[in-house]
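What follows is a set of structures to go through.
None of the figures in this text is laboratory data; all of them are computed from the coordinates on show. All figures in this text were calculated on a predicted structure; none of them were measured in a lab. Cβ atoms are built from the backbone, for glycine too; each structure is taken alone.
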Structure I
Amino acid sequence: MFKELERRKLTLPEVKKILEERAAEGPLNDIQRRTLEYASRFSKVSYEDALALRRELEKLNIEEPYIVQIINIMPETIEELRTIFYKKYPETELLRKILEILNKYRKKEKQ
């Protein structure tokens, strides 16, 4: 049995990194392998960028579940961003700041 050390929500790039490290130790089981394939296919930023993005979004006092979804989806418009917040209606100015941050990392990935 494993002892739980910490519980937090993970972005797809974080999941990918954890499973890649686990794969280096030996074969993955079916669920781990499929999860790694999914995370590899749908991660939109690198592990390092995901961590940096998380820190920047935390500074805006955004709750962790929203941060994870923002990083996983990398929305491109305010309308897309609003769907992540569902019934939480953040101010448009906050949404613009989030998009500015995301755009900075989007440009970095395209280089």
Structure II
Amino acid sequence: MTTNVKYPRNPRWHRDELILALDLYLRLGPVGKEHPAVHELSTLLNLLRLSPVLDEMKYRNENGVAQKLQNFRFIDTGKGLSHGGKLDEALWRELSTDRARLSSLVAGIRARAQN
């Protein structure tokens, strides 16, 4: 007998989480889950915990961060993962060409994480 166990999905990405991911994408491109910067961002996102956590092992892990980078790649080039959200696209339009503002927002988010 098999049981169909449904595991809860991770919550939608919060604006600040997406800003950090967009910054990483614009600095390094769609790097894979093994890249040290992906690990660092995953760790930071888990420190911030901007959304309720249902599964601590899956919350913003390296796989999820790498997938989000692929969502931004799709917005940027038409290649990558097309299942990003509307907020991904809105942030792309708002910040991808305003690196100074993006850097300022990232610095503020990172400063809050250290407090």
Structure III
Amino acid sequence: MDDEKKPIKSFEDLDVFQRAYALSLAVHRASLAFPRVEQFGLAEQVRRASKSICANLAEGFGKQRHPSADEGMQVCIRYCEDLGYIDDHAFVAWYGGYKKVAKMFRGLHRNWK
């Protein structure tokens, strides 16, 4: 068995993020079947809370490396694709677009120092 660890280049490489994200998708999908009376109460709360954990992990990872500009949005875009709300074309365009914005933001940050 190979015990070599992959280098962590992104929050998406973190085991804790992968586990939290998979669990959050399951929570989201299950909460859609909650009673109608709970859709704007408990169901909405568990969806937001589970997504918040993933966003906080991503943003915390980003802040360790550079000014955070896109990690939280990357998580949201992943949800949109994985839940079937956007197609692959939109995912690639949005994800890449926010990567570019983050790169530009880091450049601005370097120039302001």
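Name the one structure among I, II, III that Cα Rg over 2.2 N^0.38 Å of 1.23 was derived from. Here the read-out was taken from III. Between structures I, II, III, the greatest calculated value of FRET efficiency 1/(1 + (r/R0)^6) of positions 83 and 99 (r between Cβ atoms, R0 = 25 Å, to 0.05) is seen in I.
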